[in-house]
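What follows is a group of structures, each given as structure tokens.
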Structure P
Amino acid sequence: MLSEDKLGVVPAAQLTTEEHTKNNLPDVLSRWRSRNTTERERLRTAQSFCVPKANIAAQGYDLSLNRYKEVVHEEVEHRAPQDILANLAKLEVEIQQGMEKLEALLK
């Protein structure tokens with residue numbers, strides 16, 4: 001929870017980045033005031049963005065976020081399965097050697 005001076009649309013005290021996640025009303029208000037100017041330029045990948053009324057009407061006034069928000073997927077490269085198995089085999093040998101040393105200490 002935030003202290004009283006950091007709650008509401010216009011908090012009395014400045015919010016840190018972490019506190020902003022708990023109270024984004026000041027940001028919402030600021031963006032609403034800019035809705036006819038700079039907010040229209042925000043990409044549909046952003047946290048908030050504008051959608052033309054015609055687009056919403058064409059979707060039957062469905063306000064589901066996934067209809068309008070663009071999701072960017074990052075390509076991920078994975079190691080080849082053979083490389084992973086070779087690495088696991090190497091680790092297994094190291095584990096076995098370590099266990100043999102431990103057993104020798106216990107004798």
Structure Q
Amino acid sequence: MLGRYGDEGRLQYVGRTTTLARTAGTAVAGLLKAGQRGHPWTGWSFSAGWGSREQLGVTLVEPGLVVEVGVDVARDASGRWRHPARWHRIRADVDVQEVPLFGEGGALS
């Protein structure tokens with residue numbers, strides 16, 4: 001699951017990635033921390049795909065890891081990516097506060 005902070009300071013759901021390769025999944029898993037009580041997405045449900053009624057099983061984590069992804073330009077009415085993002089790499093050199101706010105574009109300078 002992918003999120004970016006919006007100008008109101010709230011974590012916004014923006015999309016999901018394709019299934020990660022085993023090496024990428026292992027690398028990401030080692031950097032994730034379990035979500036704390038009061039996570040912004042507590043109680044939300046996420047569909048398995050565009051137009052699907054199937055729900056994903058989700059484990060919420062602390063929103064502190066920045067990753068680089070490639071995305072299609074298609075977005076839904078809320079501005080979320082309609083198609084799964086393609087995983088590129090972990091961006092340990094970028095702090096969450098350096099990521100442009102949701103709606104301000106996607107590229108880092």
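For distance in nm of label points 7 Å out along Cα→Cβ at positions 11 and 75, which of the structures P, Q scores highest? Don't skip to the end; give the middle numbers.
On the way: P: 4.1; Q: 2.1.
Ranking P, Q on distance in nm of label points 7 Å out along Cα→Cβ at positions 11 and 75, first place is P.
Calculated for structures P, Q, distance in nm of label points 7 Å out along Cα→Cβ at positions 59 and 83 is largest in P. When relative contact order in percent (Cα under 8 Å, 6 or more apart) is computed for each of P, Q, the one that comes out at 29 is Q. Thinking of P, Q, which structure, once distance in nm of label points 7 Å out along Cα→Cβ at positions 27 and 43 is computed, gives back 1.7? For distance in nm of label points 7 Å out along Cα→Cβ at positions 27 and 43, the value 1.7 is produced by structure P.
Matching task: 1.00 is the computed value of FRET efficiency 1/(1 + (r/R0)^6) of positions 3 and 91 (r between Cβ atoms, R0 = 41 Å, to 0.05). Pick the structure from P, Q. Before the final figure, lay out the partial values.
Details: P: 0.25; Q: 1.00.
The read-out was computed on structure Q.
Have a look at P, Q and say which one yields -13000 for helix-only ellipticity at 222 nm (-39500 (n - 2.57) for each DSSP H run of 4 or more, over all residues; to 500), as calculated.
Details: P: -13000; Q: -2000.
Comparing all candidates, it corresponds to P.
Thinking of P, Q, which structure, once Cα Rg over 2.2 N^0.38 Å is computed, gives back 2.08? The read-out was computed on structure P. In this comparison of P, Q, the computed figure 6.5 for distance in nm of label points 7 Å out along Cα→Cβ at positions 35 and 99 is attributed to P.
A short reminder: the numbers here are calculations on the coordinates, not readings from a lab. Computed from a predicted model, the values in this text were never measured in an experiment. Cβ atoms are built from the backbone, for glycine too; each structure is taken alone.
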